[in-house]
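The following blocks contain the structures, represented as structure tokens.
No value in this document is a laboratory result; all are computed from the given coordinates. Source: prediction; values computed, not measured. Cβ atoms are built from the backbone, for glycine too; each structure is taken alone.
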Structure 1
Amino acid sequence: MKDYFRILELPENADLDEIKAAYRKLAKSYHPDLNDAPDAAKRFIMINEAYEFLSDDTRRAYYRARRSSRVSEAEKERREAYYRDWIRRQQEVSRQRAQEYARSNYKDFVNSPFYRTAMVMNKVYNYVFLGLGFVMIFTSVLLYLRDGERMIKEGQPIAMVLLPGFIGVMFTYGVWYFLFKHKY
């Protein structure tokens, strides 16, 4: 994480006025038109980035909170090693399961708990989305029955009431196709 306070040559408890003053001073000092140093442009960009970030109250508060809960480099490396080890173990388990399924015949694979769970979840999701499509259609119809006549009299666009129904019809047809018409 970049140390924006150090870039602006400020203490970590600097307020917005101090940040603005430091920015104006440093931006003038490191602007490439006024400073011939080879790294002036790079420094100028960093100063602007730091100011842009620290000038927002929300980002500054979040940044300070993150900095106060710093973790040592050794701890970061330990956590990263643990995560890589966990990923490696998960990949090994997945690979072993895949090799086992590759050695079995297709009928046994289709009847395996892994495959059956995937198929059940797929159907559950499809039925949930089918239900959502019907809810969209019925909500649109109910809104039309309740407010449609009034909206027509007032000259308001009725499409805003009917649009969810149209989307629901298309949604429901799409899910119906995958549930009943399309063969897995």
Structure 2
Amino acid sequence: MALTPSNMLPLGTKAPNFSLPNTINDHILSLEDIRGRKGTLIMFICNHCPYVKHVNRELVRLCNDYRVTGFGFAAISSNDVEKYPQDGPIEMRKTAQENRYPFPYLYDATQEVAKAYDAACTPDFFLFDGELELVYRGQLDSSRPGNSIPVNGVDLRQAIDNILNNNPPVKIQKPSMGCNIKWK
């Protein structure tokens, strides 16, 4: 596992479109299908990463807290399943069920979506406003496995609250840190 920071895609970037299978129910979903009227959060995660496991409960809480306010959510796994079979679609479905994901868990077999978003690690977060323009890319919060800081999603929650309150994006955004995406 190589600790990798997220790439800081320029703010204002339009959300790249996609059409991916939802491993929870086998439906194909596009960005438009998951888009929220207020904003949309795209999360790059995977099953085996200890950094994702560390924040899973908060991801569920955050989504449940904000989906009623007009936000859309989707998680995407782009890892190479030849080398990391635990990140394949069948295991993704199990992980989603075990964690009670209230968001679709999409499989990016070609890794084209991860490349379009310039995703680098898991977890990696991309928050777009109602016009699908990037307003936040960075960490959920400062908690990491073993650092004793509580997982509370404060950084991402502040970015979402800024959209809800018509405030400008946070000026200082810290990159997320996690396992590198397992490229083919």
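Brief remarks follow.
- Comparing FRET efficiency 1/(1 + (r/R0)^6) of positions 44 and 156 (r between Cβ atoms, R0 = 30 Å, to 0.05) across structures 1, 2, the highest figure comes from 2.
- At a computed 13.2 (mean count of other Cβ atoms within 10 Å over residues 52-59), which of 1, 2: 1
- For 3.1 (distance in nm of label points 7 Å out along Cα→Cβ at positions 28 and 60, calculated) the corresponding structure among 1, 2: 2
- Among 1, 2, which structure scores highest (criterion: FRET efficiency 1/(1 + (r/R0)^6) of positions 100 and 132 (r between Cβ atoms, R0 = 25 Å, to 0.05)): 2
- Among candidates 1, 2, the computation of distance in nm of label points 7 Å out along Cα→Cβ at positions 36 and 164 that gave 6.9 used structure 1.
- helix-only ellipticity at 222 nm (-39500 (n - 2.57) for each DSSP H run of 4 or more, over all residues; to 500) from the coordinates reads -26000; which among 1, 2: 1
- Ranked by relative contact order in percent (Cα under 8 Å, 6 or more apart), structures 1, 2 are topped by 2, which has the highest value.
- If mean count of other Cβ atoms within 10 Å over residues 108-115 is computed and equals 16.6, the structure in 1, 2: 2
- At a computed 71, 69, 31 (Cα extents along the principal axes in Å), which of 1, 2: 1
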